[in-house]
Structure I
Amino acid sequence: MTTVALCGAGMIAGAHAAAARLNGYAVVAVASRTRQRATRAVAEWCPGAAVVDYGELPGGADLVVVATPPAQHADDAVRLLEAGAMVLLEKPLCTTLADADRLVAAARIHGDRLLYAENLAFAPAVVTLLGQVGRLGPLRHLEARTLQPLPTWGAFTTPEWGGGCLFDLGAHPLAVVLLVARLGGLGEPVAVRADLRGGPGHGSDEHAEVTLSFADGRRAQVVSSWQHPGDPQWDVQVAGDHGVVRAELQPLPTLERDGTPVHLPEPAGPLPQIEAFGYAQQMAALVDDVARGRAPLIDAAFGRLVLDVTCAAYASAANSGRAEPLPFSGRRDRTPLEWWRGG
């Protein structure tokens, strides 16, 4: 049986604990900033698991989920790779491109045992959408949106987090757009423009509108917002010469091809959202990839690409939406928020 440990005990770690249960994996250890927090997590998610300090991980586990604040990700993940564990590293990948480079190098040295936790890449609605892309012909429209109210928990709007809505929530639609672009023949973007809006009481962004440009002149749009009233709305729309595909993740996972519903697999377990959002599938994919000796599809290099676009977008917003070339050539020791606020 595969064993799992949690490095971090916040809300997202609970989703990974549920994913482990659905896959039949045992969570054997939990570490957090305080033993009290880890003890509470063990009681709620994985009774019988050991409460340990960060430095004691992997704590006998085969796989460790790193769900600490982004500034800790590189140190935590590298240490765990060196200890021989598989690592499922939560998004955002890290806070600086220098740390992203370090993660990519460490993953390669240690057998490509790190998966960047872009769970939507494993969500049935997105997987099915990606399977439709090749049937659409040349792409003419590509847009992804994640719209929801400002979170009432966590440190997402603090400078220490490294960035606001685009950095955190926006990592999801950026990743989906990049995957669609690869499959649809657009390649990787060559430039990005962005407009960011802040909110009261903090210095982070709460709303982002991003345009990615590709070498042949085609463009893709990403909108991510914490200023959306009401229920969350997450969707992706892709159009080509031969049709239109639209996927929704929230409020309910659905998929349409030219307005006709496309069947999605029914969740097999008792926690539909954990499967609908890809958490169980991504953990199982990492275990399978390592067993077969192959690099994960959503690897550290993909996470670095998302962060590269993100840093360039924040730099663009700091310069009134001026196009920033990609790959981003700015300093690799600055966080996205520092690019926006520091100019």
Structure II
Amino acid sequence: MQLLNKSTNPLHSLGLVVLLLINFEPLSAQFDSNVSGVGTTSASFLEIGVSARAMGMGGAYTSVIDGPAALSYNPANIVWLNGTQVEFMHNQWFIDAYHDFVGVVIPLSGLRSSIGFQYVGLNYGDQPVRTINRPEGTGELYSAGDYSLGITLAKALTDRFSFGLSLKYIEERIWNTRGSAQAIDMGIFYRSQLEGLQVGMSISNFGSEIKLIGRDLDTTVDPEDDNENVDNVPTTYQTDSYPLPILFRAGLSYKMKLGSVGNLLTTIDVLHPSNTTESINIGSEFGFQNMFYIRAGYNNLFEENAENGVTIGGGLDMFFQNDSWGLRLDYAYADWGMLGYSSRISLGLVF
């Protein structure tokens, strides 16, 4: 989708990038990169990477503009997508949980903008209710799960520079207890004058805290065992509120053409999270004649006590009727050390 034909001064675009970098710095300064805060934030499902293509390249996707998965990594990137695109991802997660993503991007060509919608969910399925007196189960079942809904608007400010903003609603639940929060994601993207070189930055999950409430927290207690006149006093447990896992990303990618054979994409992201140490994602993708793809990467390199690491994947793109519509099928495998592995599959539609 060609959004702008008018050429612009690259110094103006670079100036915008520098200005936004300065504005991001106060947010980044709030993080302490020498301290690991694992387990101190809520909604940890937001940290699980989406898209088989992105995770096949180690999750280094902040400066990559191909596919609705950009909604999760950098909202500024969706404005450069061609046509309306839809992506579905299923991830077989640990302990029989499943992690899903749905993204839709619709171009608003007359406004030099795009709008996007996304759903991310983690479902643990039904579990038996167990008590101290009945450890094998009471015969009841309970469910638990988390989800996030988001809407994104991205705008091309020049023919090389774009800005994106996402508004998200996040909810966590377990049986009859739940908590919710609202958050925003922001991102910027710059396509350099060196063909194939792109830069992206984003901050994700900047919002309110989550506090669980619900009738499962209601109970009765006996405050004084020796006082027979006071018994079974109605009580509600009070839970603490916890912040969302804020993540700052900065990424660089370069796509090199290999003549008639295809192209090679190399990408790297630097991650600055609020709840653990800094890390780096790296990845590469070899595309053969824009149809067959092989990918490899490394996720969370240098993160303290990280279990995940090597990722590999592949994909197939098929376009029909003079490229008026197409299908994309991708798969990714991620090694999680002692935890085992995760397996993602994505299906994309382009109209």
Structure III
Amino acid sequence: MSPSLALLLQDTLAGITPLTPQCHAEGLRRLDQLTKPPGSLGRLEQIGAQCYAITEGKLPVPMRKGAYLFAADHGVSVEGVSAYPSAVTAQMVHNFLTGGAAVNVLARLHDVTLTIVDVGVDAEFPDHPQLWRLKVRRGSRNLRREPALCASELEQALRIGIHAADDAARRNLTVLAAGEMGIGNTTAASAITAALTGMRPAAVTGSGTGIAPATRSLKQRVIEEALARHLPDGDGEPLAPLEILRCLGGLEIAAMCGFFLGAARWRRIIVVDGFIATTAAALAVALAPAAREYMIAGHRSEEPGHTHLLNHLGLAPLLELEMRLGEGTGALAAMPLVEAAVHLLAQMATFESAGVSTAAS
């Protein structure tokens, strides 16, 4: 690890503190005072208490929602692991900028500020008010043959993600999500998931963009070879999280990892999207375990590796919609539930204020 990366992480990680149990308990006590039977709002009460603790009792009503969509290409796509060519990454970025993608529709519907970050797309884009052109390089290297990133590229991508979280704080955005776009990134995510959880590649590798069974078998083989190349033998020390990210990840995954760390440092409510985003979240938690307390799983992806990552993190998804799109769409679909939980806790009357009798003991 370079001195500059060590300093960056030291400053960021030092600011990520566990939630205060007393504050969480205070949120639960308030919930029990509201005009409803105890626990009758189910998961919404758990979310409300978590958000109460994250914000230290300063519930953000109305909520200001933001999503940062990180885009990058992957060198491993040359192995034929995706149903779509690499050119689709750039084409979809154009689609995001013209407002035609699913994430745009959900962002407009739920009033979410959307920012697109080119961290490594193999194309150039014109200026656009929603676009940050922060390209580290034009795609990662082929993780089957060599490490996906070098140390300086990893540092730049992490720094971009942390900068995005700083930007969200400056805009006073209070609930955040990270989305991604990158052809080939489910291969990188499956490899990282196998490295983090110890699961076999076959258990964590899905159909991604809708590949045929033969392509899925190829994808598993590519991941197996990548793990054999980059991970130590059984008797060696496990690879550190940043080395897993450097060898097997992608620029957008690294940027999302930095974003989650930065968002936790700023005590923001983090709604985690699907498989790729949860891969970055798991790496962030490996670096800063307390970051997990700021995270809410938006949904469970159809990708099999996502279930293993959610179990690894101990996160229960809010939605089960059989989605596997990415882009942050699952997180944005779940944001209204988080918003509902916070508004209920902040705005419902108490038994005392409403003059309603409490239940008999």
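Just so you know, all these numbers are worked out from the coordinates, no wet-lab data involved. Small disclaimer: the values here were computed from a predicted structure and weren't measured. Cβ atoms are built from the backbone, for glycine too; each structure is taken alone.
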Value -2500, calculated as helix-only ellipticity at 222 nm (-39500 (n - 2.57) for each DSSP H run of 4 or more, over all residues; to 500) from one of I, II, III, is from structure II
Across I, II, III, mean count of other Cβ atoms within 10 Å over residues 170-177 reaches its greatest value in structure I
Candidates I, II, III; Kirkwood radius over Cα pairs in Å, for residues 74-273 alone computed = 17.5; producing structure is III
Comparing percent of Cα pairs over 36 Å apart across structures I, II, III, the largest value goes to II
